[in-house]
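What follows is calculated from the coordinates using simple rules that are stated; it is not laboratory data. Bear in mind the structure is a predicted one, so any value in this text is a computation, not a measurement. Cβ atoms are built from the backbone, for glycine too; each structure is taken alone.
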Structure P
Amino acid sequence: MITDWGFPDFDAHEGVHLFTDRESGLSAVVAVHSTALGPAAGGVRFWHYADSRGAFTDALRLSRGMSYKNAMAGLALGGGKGVILADAARTKTPEMLRAFARAINTLGGRYVTAQDVGMSAADIAAIASDTRYVSGLPAEAGKPGGDPGPTTATGVYLGIKAAAKRGLGADTMAGVRVAIQGVGSVGGGVARKLAADGARLMLADVDTARAAALAAELGADTADTAEILSLETDIVSPNALGAILTESAIAGLRCQVVAGGANNQLATAQDGRRLHERGILYAPDYVINAGGIINVGLEYLGVEDRAEVDRKVEAIPARLNQVWDESEASGDPASLVADRIAQRLIGRG
């Protein structure tokens, strides 16, 4: 019996769907990991991959992460992810987005899409013109919805403060050294909040001009993206793409805490144990970065009160402490403990 189809990240996914549309040029993958708690919710990523296998693997990993993230956030949603394969020129057309919307419709509501890397709020609005299985649309005042980035940043910021308390014994962020990799919507929002608290920041981004501008605004320093992980600092906060915590990267860390908003930060499951064995406190990414999906997920589920979003985001530190408490009691890495809790919640534990 085939159990993984040659893909190590295949984890009893309920369905993996491949879509092509010759007329628009669409090539896309939608992975549905679990619908045990509700429709499989997760954004669609628009990215150029070296080969289709990379896109397939990304969809598998990200959809599983969404199952765990939604479960840990207490949402009545399962986990899924969409990936649109971009060409080298990142060509994106209205026709391509409409074709993706039609593809979503064929799944009959089992997958609900939203904004992710490479997709704008305008792109999501365009998709919504052809499917109702979408969230993250412009929000009315006082209600959930809209750009998930700011809410994600708030949750990551609260998680970093909890990690600083747990890993450094710091009651405030004043003077705490934080190296932030990626200063887009999430990383930039985190940086602004930490700067307001008096943290000492080092910023890195593939867009060096963006990093330099934010550093000038906040009185921070900048570093090369290849060096930011190995700086001597208190906290490393990855807020760009995933799989950056490799065996060699972990060996080069000179920090006490890793806490950031990037998805799938660990290159392999073994890397969570490597962090643990080095005594580095790790905030599992899908726990700390759940703010965005809380915002758009509650919108899709019909919650009318923005206060419910705030309540669930403010619970992120408590969930992290639950993970760290169990990790300390069991001796297992925080990454493994978080997976174990999430698996129980979706009925796979």
Structure Q
Amino acid sequence: MAARVTVSWLTVLSFFFFLSTWLQDLSSPLVLTGLFVWLFAVIMWAAFGVVHEAEELAILLGEPKGTLVLTLSIVIIEVALVAAVMLGAQGAPTLGRDTMFAVLMIVLNGVVGLGLLIGGLKHREQSYNLQGAASYLSILVPLTIVALILPNFTTSSNAGTLTNFQAGMFSCFTVGLYAAFLITQTGRHRSYYVHVRDGEAPVAVAMAPMPPPPLDRKKVFTHTILLFANILPIVLLAKGLAKILDYGITSLELPAALGGVVIAAIVFAPEGISALRAVARNDLQRTINLCLGAATSTVGLTVPVVLAIGIFTGQTVILGLKPTEMTLLVMTLILSSMTFSNRRTTLLEGAVHIVVFLVYLVLVFNP
């Protein structure tokens, strides 16, 4: 852990003092490739450090607070990367939209599908707390539709955009709804996000508020410091990686949406691995908390930040999805609602989600 933090901060200092000048001229393929590989490797290594420390806090804090810490940590990294690109010289009006959509497709179809497939092959059927999954989806549906579909049908601004008044009000609504969800998740309905298997405890006990585990405050403080020590280098290096990514996509004439896919993959890779490990050990509830929680937090926190950047910098922010993307999003929401409407899952649901994810990948490169 000490080596990870040391390398991350040495990289930050190196770029701050002299290597940032290399970003002024990325025309050399060797420089472009070398800087991208270096920054990508350091950011990924630090991201795995974030997951490790968050999982340690999860053990100390108990569920669902522990998973919430990991989810919010990952979303902070995502917001930092998106903001770094948007605040860059060239701007990126669709990056926030593309990143949020990519996270939703990767999480709700890619990771969920692979997880259910692994769980079905290894454990045949897996159970979870149905009320927790339902509450995630009840928040996710309005958040995603208001943020990514509704802007295409407003008439006060150009297609796919919002007026400043709409952006401000919708941001407040989004933050307020997400805050209400967090209060529910960590308060009186905390038991919805903890699964008690058949035979472990009576239903009445399972639904009762769970007492918080005894805290070792010294360990909590230590892991919290290490968590931020891993997050900050990612945030500080985000601008350099964003500039390289933007230059590479433009010079190679790759699809603009690929930037959002790469950022989403970088951000969610460690958490996705954690989710797949959980489902492999028959802990589907943690996988659901990670995946549906990440999707909810992504929209609930990224939308206000992206809209705020647009308002204060005067940039155009395009949130409305294209028709094919809207179709995929609605299909994913309906499919997720059907998948998590039963108390047990099988590999069939996983296979369906994976097919939808593969369709999404095809459309990224060949829209």
Handout entry: Comparison of P, Q - label where relative contact order in percent (Cα under 8 Å, 6 or more apart) is highest
Key = Q
Handout entry: Answer label among P, Q for the case where FRET efficiency 1/(1 + (r/R0)^6) of positions 86 and 174 (r between Cβ atoms, R0 = 30 Å, to 0.05), calculated from the coordinates, equals 0.10
Key = P
Completion exercise
Value -13000 of helix-only ellipticity at 222 nm (-39500 (n - 2.57) for each DSSP H run of 4 or more, over all residues; to 500) was derived from the coordinates of, among P, Q, structure P
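Could you figure out which one of P, Q the value 12.7 for Kirkwood radius over Cα pairs in Å, for residues 126-181 alone was computed from?
Corresponding structure: Q.
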